[in-house]
Structure I
Amino acid sequence: MILAKIQARKNFMSKTERKIAEVILKDPESFIKYSAIELSSIAEVSQGSINNFSKKFADGGYAELKVKIATELKSYKESYTDATMADDSISEIMKISAKNISTAFLHTQQINSEESLRNVSKLIMGAKKIEVYGIAQSGVVAEDFAYQLLRLGYSVKCVTKALICPVSAMALDSDSLVIAVSITGRTSDVYDGVRIAKENGAKCICITRNDKSPVAKLCDEVLVVSQGNDELCSYVDTVKLCEYFLIDAICSYIRCHMTDDEKLRYTKIVNILSAHIMAG
C-alpha cells in the first residue's frame, strides 16, 4: 500500500521528498488530479524530483504513482476520518485511538511482504544463538521479543544497555542471529553491535520505522512498522504496539511450524514459567 509506505517513511525523507509526501497525504483525492507541472508548483519541487519520488514508491513514472494511489484512495480515507481528538471526552479518545491503532496494524501488515516475514521466521528458526538489541524505549520491545523466543525454546540473550551491544556482538559467529529493534534505525550502540555481528558472520534482522536507516542497511531482513496517523501519535504509542503486533505474528507462525520435539520442549518451558502461579 503506497500511501501507508509514504506515511510510515515521511519523517525520514529528504526535505524535497517530504514536500511531495505532505501534498499527497494532505489530500490524496486532489493529488491524483494534479499534472506533474501542477504538483511541481504546489510542492515547490522540480519535476525531476517528482519522477524520482514516483520511481521510489511506485516503481514507475508519475502516472503510475497516481493510478496506484487512486486504487487505494477509498480505504485510506476511511482509515483517517475523524482524526481530531475531543479533549473533553475520554470515551471519544479511546474510540479514535482504537481506530488509529487498527489502521496502523493494517498498514504494518501491508508494508511488509509475506516473503520478508517468512524469511525472518526462517532466520530465527535456523539460529543456534540469538541476541536481541534495543536501547531505551526500544529496549522494552526487545525484552518482550526475547522472552517470547525463550518460551519457544530458543537460546536468547537480550541487550538493552548502552555500550554492551557491540561488546556482546564480539562473541557471535555464523550460527548466530541478531535482532535489532530501533525505531529510528540510528541508535549508535545498536548500529555498532549489528556491524560487529555482521563482520563475525552473523545474520541480522531489523525492526524499525525507517527501512533506509544505517542499521537497516546492514541487516539481511528489515521489517517496518507504521505510526498510523501523525496527529494522534502524541496520545498513543502506536509504533510500539505495531512492534508487538509484528513480534506476536512471527512467534505465532514459528509455533505453528514446530516439530513434535520442539512442541514438547515448548510445553515443558511453558509449564516451568507458569509454576510460580499459585493455585486457588
Structure II
Amino acid sequence: MDAITQDLTRRGAALLAWLRSWRSFGRFAAVAIVESLTPATYNSATRSVVQKQIYFTAWQILPTFTLFSAVLSFVLIQIVVDAARNYGFAQHALEASVRILVLEILPLLTALFVGLRSGAAINTEVALMIVHNEMKALEDTGVDPMRFEFIPRVIGGVISVLALTAVASAVALVLAYLAVYGFQAWSLADFNRVMGNIFDLPAIALLWAKVFAFGLAVTVIPISEGLAAPPAKLFFVPISVLRGMVRLFFVLMLVEVLSLVLKYI
C-alpha cells in the first residue's frame, strides 16, 4: 500500500511540475506579445539587440538555408509533377506542388531550422545567465532583463522566421513555375490564375498566422526553459536545452496539426 501511495504521490508531483512549466511558458508568451506591441519597448538598446538577433538567426544562415530549401523544393516538385503526369493529373501539378511546399512543408522546415540553430543557443545562454546569477546582477543595476534581453530576442526571432519563410516560398514558387511551364513567359497568366486560387485571403491569413506562431515558439520556449533552470547548478543546463527542444518540437507539431484542422476539416 505504501508503494502505491508513493508512486501516486510521485506521479502527482510530476504532473504538477509539468503543468507549472506550461503555465510559465504561457505567461511568458503573453508578456512577450504584450511587450512586443508596446511602443516604449523599441528604444535604441532594444533595437540593437533585435538587429543582432536577426543577423545571427537569419542573415548568417541565409545562403545555406536558401540553397537547402531550393534543393529540397526542386526534388519534391519534380516528384509531384512526375506523379501527376503519370496519373493523368498534369493540370493539377502546379497547385499540388505549391500547396504541399509553400503552405505546409517550408514554414515548418524553417521553424525547425531556426529552432535547432538559434533556439538551442538561446536556451543555453539564458540557462547560463540563471546559473551564474547574471539575471540578479542585471536587476541590481536597474536593467530589466525582460525588456532589454528577452523581448528583443523574441521580436528578432519572429522576424527571422517570417523572412526566411518568405525567401524559401519565393524560391519554391519560381522552381514550381519552371518545372511546370519551363522558360515560357507567356504562361504567367495561367500561373497567376492558379496562385489566385491557392492564395485567397483566408489561406494567406492562416499561413502567416501559423508562421508567426512558429516564430514565437522558437524563441519563447527556449527562453522560458532557460529561465526555469535552477541557480548555481551548471549540470542542469544541458537538461534545460534538451527539454526545450523536445517541447519546441511538440508545439511546432501541434501548431501544424491545428492549422490543418482549420484548413481541411
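Thinking only about distance in nm of label points 7 Å out along Cα→Cβ at positions 56 and 184, which of I, II has the largest value? Working shown, then result.
On the way: I: 1.9; II: 4.9.
Across I, II, distance in nm of label points 7 Å out along Cα→Cβ at positions 56 and 184 peaks for II.
Between structures I, II, where is relative contact order in percent (Cα under 8 Å, 6 or more apart) highest?
II
For distance in nm of label points 7 Å out along Cα→Cβ at positions 48 and 144, which structure out of I, II has the highest calculated value? Show your work: numbers first, answer last.
Numbers: I: 4.5; II: 1.8.
If we compare distance in nm of label points 7 Å out along Cα→Cβ at positions 48 and 144 over I, II, the biggest value is for I.
Comparing Rg/Rh (Cα atoms, Kirkwood Rh), for residues 128-255 alone across I, II, which is largest?
II
Of the structures labelled I, II, which one yields -18500 when helix-only ellipticity at 222 nm (-39500 (n - 2.57) for each DSSP H run of 4 or more, over all residues; to 500) is computed from its coordinates?
Details: I: -18500; II: -26500.
So the calculation was done on I.
Readers should treat all values here as calculations from the given coordinates under stated rules, not as data from a laboratory. Computed from a predicted structure; not experimentally measured. Cβ atoms are built from the backbone, for glycine too; each structure is taken alone.
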